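Listed next: structures, encoded as structure tokens.
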Structure P
């Protein structure tokens with residue numbers, strides 16, 4: 001288990017964000033066409049991520065706040081070439097599907113900070129910063145990294161999003 005200090009924010013100009021990442025020397029991992037299937041669970045969120053770059057079963061808990069927040073994450077990486085349909089079907093039968101989210105995600109890294117440039121079907125474009133930490137001693141550094149990136153990218157308080165993409169889509173469908 002690890003934690004992230006993170007934000008999700010609306011981003012009107014992904015090209016500008018991309019240029020800033022290059023200027024800062026960020027490492028580009030690639031663009032991933034992701035399908036996240038969220039399952040019904042009693043607490044937190046459980047999703048099966050299926051994409052050419054990232055395949056994982058991810059459980060996480062975090063507050064719903066339009067601010068810098070901390071999440072705890074348990075992540076099980078899955079085979080890059082494996083078919084996830086049998087696992088998705090088993091989880092669907094056992095837990096029920098809450099919602100599916102489809103997105104195009106660019107994955108970048110600056111040191112221990114993972115940066116996503118997301119185009120989410122039905123929602124628009126976003127940027128996420130996830131500063132990963134392993135121990136209590138990492139918290140101040142992770143907080144500082146996210147604060148500095150918010151300033152560098154011009155993320156304003158009104159751009160911050162309190163909810164997950166799944167929650168946003170579920171709210172739009174209600």
Structure Q
């Protein structure tokens with residue numbers, strides 16, 4: 001049995017055996033290790049499990065605020081999403097997903113400075129948050145800072161080399177940066 005197949009079995013077992021409250025550090029470590037060698041399909045499953053673990057605040061009320069913020073984002077209501085995520089942050093200031101959600105809402109609202117501040121806080125609380133790093137890269141590219149955007153994408157690559165769109169973003173930015181230096 002190949003390494004990816006064995007790891008996938010572990011991931012499936014983790015789904016079945018995981019508890020509802022806090023993410024198990026050992027499980028997260030194994031999931032992050034699995035991302036490094038996973039194929040694209042397996043990586044997507046691992047990402048989903050990581051997101052599930054990251055989304056568990058330990059409080060039903062905080063999880064409700066998180067879900068309401070995400071639902072508002074899904075409908076395009078960034079103002080309402082920001083309100084829900086801000087309430088979540090007020091009540092759970094050490095929960096990285098509140099900041100990450102609000103960073104996404106600010107980004108969608110075109111408020112890049114506020115988004116960058118929430119990304120900074122997300123990464124301070126969760127340094128391996130590849131989604132927040134991806135958001136950082138997108139904003140940096142939007143702000144016409146291709147070298148910095150490329151550096152952010154390369155940090156994502158270290159953690160999650162099969163992240164959707166990663167390879168294309170790196171190639172595009174490498175061409176742009178190398179073209180600027182010629």
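Read-outs: derived from the displayed coordinates by stated rules, not from any lab. Predicted model only: the values in this text are computed from it and were never measured. Cβ atoms are built from the backbone, for glycine too; each structure is taken alone.
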Answer label among P, Q for the case where helix-only ellipticity at 222 nm (-39500 (n - 2.57) for each DSSP H run of 4 or more, over all residues; to 500), calculated from the coordinates, equals -8000: P
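Out of P, Q, which one gives 0.60 for FRET efficiency 1/(1 + (r/R0)^6) of positions 42 and 58 (r between Cβ atoms, R0 = 30 Å, to 0.05) as computed from the coordinates?
Working: P: 0.95; Q: 0.60.
Corresponding structure: Q.
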Parent structure of the calculated result 15.4, given that mean count of other Cβ atoms within 10 Å over residues 34-41 is the read-out and P, Q the choices: Q
Read-out relative contact order in percent (Cα under 8 Å, 6 or more apart), computed value 17, structure in P, Q: Q
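Quick check: 91 is what I get for volume of the Cα convex hull per residue in Å³, for residues 26-81 alone, calculated from one of P, Q. Which structure matches?
Values: P: 124; Q: 91.
Going through each structure in turn, the value belongs to Q.
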Structure with the greatest value (metric Kirkwood radius over Cα pairs in Å, for residues 90-129 alone, set P, Q): P
Value 2.6, calculated as mean projected area of the Cα convex hull in nm², for residues 74-113 alone, assigned to which of P, Q: Q
Which of P, Q yields 48 [percent of Cα pairs over 21 Å apart, calculated]: P
